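In the part that follows, the structures are each spelled out as C-alpha cells.
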Structure 1
Amino acid sequence: MSELSHNNNNFSIDTRIYYEDTDTGGVVYHSNYLNYMERARTEWLRALGFEQDQLITDLQTIFAVRSAQIEYLRPARFNDLLQVTASIKELKRSTLTFFQEIFKKNSDGKIELLVEGTIKIVSINSTTFKPKRIPDQLMESLHGH
C-alpha cells in the first residue's frame, strides 16, 4: 500500500518492492523506477483534487512525459520499502518539470537515496494530442501550493 505525505511543494508516497518488480537477482528492473515516479505524480494530482480520468473527460487534458533524465545511484531490492518524492522544479503555461527522488527506508529509520530524476510533463489536448495550456483550475491550485 502507499502512504501519502504532502508538504507545500514536496509530495511523497511510500511503496513496497514486490517480486514482480525485480529481475531474477531480486534487483528492481531500471524502468520500474519510472513507474514509481509516475505513481507519485498521479497521487500528487489526486491530493490536489484532480483525477486524471476527469481531466480527460471534463477538461480534455492529458499529461504526457516529454523527457526524463534519471540517475541510478543504488539498487532497490525485493521487499524494500521506498519513499518516492515529487516536487515542482519549473511551472510554465503548458509544462511541468518535476524533480523526483526515490529513497530506501531502512528498518532503523534511516533513508538512503537510490534514484533521482528530472521529469518534464506536457499538457496536451485529449482529442488533438497537441500541446495546450494547463487548465486554469489546476494552475490556481498549483499557485496556492
Structure 2
Amino acid sequence: MESLPAVFRQDHERLDASLEAARQSAQGGAAAARPVFAEFRGGIERHMAVEEALLFPAYEARHGADNPLTSTLRKGHTDLKVFFSEMDESLAEDDAEEFLALAETVAQILLHHDRKEEEELYPVVAQWLADAGREAIAGLQGS
C-alpha cells in the first residue's frame, strides 16, 4: 500500500488537474464548464471530508483541538466551500468570466493550502496513526 502522504499528494494533483479542466472547459462557456466543475467539486469535497473526519482528529489527538494547524486548515476548507458556491452561482448565471476569475483565486488558495497539508499534516499523521491512515486512504479512494 502506498503511504498516506503519497496518496493524498496524488489526490491533490488529480484535483488540480480537474480544476484546470473546468477552467479550460469554461473557455467554451458556462454550459460546457458545469459538468466538469461538478466533478471537481464532488472530488474535492470528498477529499476535504476525509481530512476533516479522520486526519484532523488524528492530529488533534496529539496536539489538542485548538492547535493552529488544523484550525488554519479547517478555515481554509470553509473558505474554499464559499468559493465553490460562488463558482456554481456564476455558472448558473452563465457568467463564465466570473467563474474563471474565481477559479484562478481557488487555484492560488489550493496551492498554499495543499503545501501546508503535504508538509505539515500528512507526514505527522502517517507516522502516528497507521490505522487512521489506512482508513483515510480507503475513504479517499472510495473503498
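All of the numbers you see were taken from the coordinates with simple rules; none came from a lab. Since we're looking at a predicted model, the values are computed, not measured. Cβ atoms are built from the backbone, for glycine too; each structure is taken alone.
Hey, relative contact order in percent (Cα under 8 Å, 6 or more apart) derived from one of 1, 2 reads 25; which structure?
Details: 1: 25; 2: 39.
Only structure 1 yields this read-out.
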Structure responsible for 43, 29, 24, with Cα extents along the principal axes in Å calculated and labels 1, 2 on offer: 1
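One of 1, 2 was used to calculate helix-only ellipticity at 222 nm (-39500 (n - 2.57) for each DSSP H run of 4 or more, over all residues; to 500), giving -6500; which?
Only structure 1 yields this read-out.
If you rank structures 1, 2 by mean count of other Cβ atoms within 10 Å over residues 17-24, which sits at the top with the largest value? Intermediate results must be reported in sequence, preceding the final value.
Details: 1: 13.0; 2: 17.2.
Result for mean count of other Cβ atoms within 10 Å over residues 17-24 over 1, 2: largest is 2.
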